[in-house]
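Visitor: The following blocks contain the structures, represented as structure tokens.
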Structure 1
Amino acid sequence: MNLRGMYAIYHFELARALRTWLQSIISPIVTTSLYFVVFGAAIGSRVQEVEGVPYGAFIVPGLIMLMLLTQSVTNASFGIFFPRFTGTIYEVLSAPVSYLEVVVGYVGAAATKSLVLGLIILFTAQLFVDVPIAHPFLMLAFLVLTSFTFSLFGFIIGIWAEDFEQLQVVPLLLVIPLTFLGGTFYSLDVLPEFWQTVSLFNPVVYLVSGFRWSFYEVSDVPLLVSLGMTFFFMLLCLTLVWWIFRTGYRLKS
């Protein structure tokens, strides 16, 4: 395995985030903090508790997951799209690095950035409200698994997109709406029975629910189901990435 080549891709992508730290780091933190202040203050003054958890603390896992999903997809998709757009992807493909090393470099960097942001936002939330973590190792496992899975998803989008409009359409019209409708700011129990059933077809519900259980041991779906659905989506993304490199889809044309 060409560890030097893989590290070069990984280091380059991380360095790009540091060069654009206002957009890559500060902006997501400020945006998530505003979500917390607005929703926590406006709704929290009317809804004291949800499933025995203060509302301000209840929304913290959902807000972290919202940021984690959007940043993982955005970072990974732009990371691979820009070399395709400029034509430098052919230099990467002709370099003595395997497809696995290319994926690990780009996806690993995007997942690392998202993971660091998630931890920073968790620390920032502690400044506003007490956020107990019942299972810290499980919480970290969900952070790592979600960051990696949706970075893979973003990698696929970056290869599929032909222009900047297509690059943004999936995060804006799919990922963000599904996250808002995935129990970020509410429990599924407050929905009518029909919409509770419909919500179970939203994959983000399982991510938010499992992640929230690691904090407060409350969830809308069983923990094992959340983990199973997360692993299933990760395997699906891995299969698609394997197919892309196997066929050269939009990489060799």
Structure 2
Amino acid sequence: MTAGLRPRLLIALLVMLLAGCAGTGQNPPADDLRNSADQSELQRRAQIRLQLAVGYYGQGQLATALDEVKQALQIDPNLADAHGVRALIHMDMGDAQLAEESFQRAMKLAPGNPDFANNYGWFLCENGRERDSLAYFETALRSRAYTSPAKALNNAGVCSMRLDDMAGAERYFNRAFQADPGNGDANLNLSRLYYRRADYQRARFYVNRVLHAENSGAAVLWMAIKVERKLGDQNAASSLSNQLRRRFPDSREYAALTRGAYDE
């Protein structure tokens, strides 16, 4: 998702207007100035609605976010970012058809946008089209404008694991780690991969890199618990289990712990 792009577009518009004045040596017609001002105001209003939609989406208020993004598109039907956000909202609401339509519209309006390619790739992966998804992650990664390659690399690795392509997954996760060694997803995913390979020492190495991070969640604790059990360190496993119970008693990871479902 990208928000906040419209102010830069307005600056570019003003530069073009000034360049046009300098080139002709004449003032632009009053009607043109009024039209430009009206268009700028519409763009500003659409962008405000889009920013509100992103905020509500981040808070999990999907219905309100969808209403805001619909209002943004009523103002500016060709606002690519709004279509991209609407696709994510429909995806989280479980409406795959509407999500597909919004993704396609966003990519048609902004075919070079790497975030749209990455997000659509993840949509495909989540809807049983893992093999198709990889091409979109690669498209995002080829873009020089893409500022978060670790995200697409992690997504590609997860989808490769779902295809049982462990070698491919390892390559993607290692590239994500190289791009951002502190990336929590990259470290956790490498831990999961090596756990599946029964390489528990390497799994411990990567999960420990994020275990004590301030924002480490239930998934990290659960992975660490499973690794320590396999390595036979019951004291560490017990301590981590207590942390999981205390910090995340309502998590699915704690529910799995109480069932003893270590290898689900």
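Visitor: Quick check on the output: 2.1 is distance in nm of label points 7 Å out along Cα→Cβ at positions 64 and 112, derived from one of 1, 2. Which one produced it?
Guide: Details: 1: 2.1; 2: 3.7.
This figure was derived from 1.
Visitor: Comparing structures 1, 2 by relative contact order in percent (Cα under 8 Å, 6 or more apart), which one has the largest value?
Guide: Working: 1: 26; 2: 8.
Largest one: structure 1.
Visitor: Ok, one more. If Rg and Dmax of the Cα atoms in Å comes out at 18.6, 59 when worked out from the coordinates, which of 1, 2 was used?
Guide: On the way: 1: 18.6, 59; 2: 23.3, 82.
Label of the source structure: 1.
Visitor: Thinking of 1, 2, which structure, once FRET efficiency 1/(1 + (r/R0)^6) of positions 48 and 72 (r between Cβ atoms, R0 = 30 Å, to 0.05) is computed, gives back 0.35? Could the numbers behind the result be given before it?
Guide: Working: 1: 0.35; 2: 1.00.
Corresponding structure: 1.
Visitor: Sticking with this structure for a sec: Out of 1, 2, which structure matches 13.4, 41 when Rg and Dmax of the Cα atoms in Å, for residues 152-191 alone is calculated?
Guide: Values: 1: 13.4, 41; 2: 8.8, 26.
It was calculated from structure 1.
Visitor: Which structure, out of 1, 2, was FRET efficiency 1/(1 + (r/R0)^6) of positions 88 and 232 (r between Cβ atoms, R0 = 30 Å, to 0.05) derived from, given a value of 0.30? Can you show the working numbers first?
Guide: On the way: 1: 0.30; 2: 0.10.
Considering all the candidates, the number was obtained from 1.
None of the figures in this text is laboratory data; all of them are computed from the coordinates on show. Keep in mind the model is a prediction, meaning the values are calculated, not measured. Cβ atoms are built from the backbone, for glycine too; each structure is taken alone.
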